[in-house]
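No value in this document is a laboratory result; all are computed from the given coordinates. The structure presented is a predicted model; accordingly, all values stated were derived computationally and were not measured.
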Structure I
Amino acid sequence: MIDRASRDQLSRNLRRLISGMISNDQFEESLSQTNDDAAIKAFTDMA
């Protein structure tokens, strides 16, 4: 299942991380552990 809102949030937070607006700890806290989107699960498993 594709969760567009979660993907948008992940994309936004990744851009904020890359630009230095948030720390890596803040980025990891923003990741949703209860998401059913396979792409987000794969991404969070790597983080």
Structure II
Amino acid sequence: MLIGYMRVSSVDDRQSVDLQRDALLAAGVDERHLYSDKASGAGMIVPA
């Protein structure tokens, strides 16, 4: 069983998971096993 994970870093509509979804479906991932995440890394504290 293949599981697909799609992520964009913008929570608004400037970015879309459409291309990632298409690639995962073409690779044989069943649509029932696709998961997506929309989260921004802005404001995240990154250690030096």
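Points worth noting:
- Computing log10 I(q)/I(0) by the Debye sum over Cα atoms at q = 0.16, 0.31, 0.33 Å⁻¹ across structures I, II gives -0.39, -1.24, -1.31 for structure I.
- Source structure (of I, II) for helix-only ellipticity at 222 nm (-39500 (n - 2.57) for each DSSP H run of 4 or more, over all residues; to 500), computed value -5500: II
- Which entry (I, II) yields the derived value 53 for relative contact order in percent (Cα under 8 Å, 6 or more apart): II
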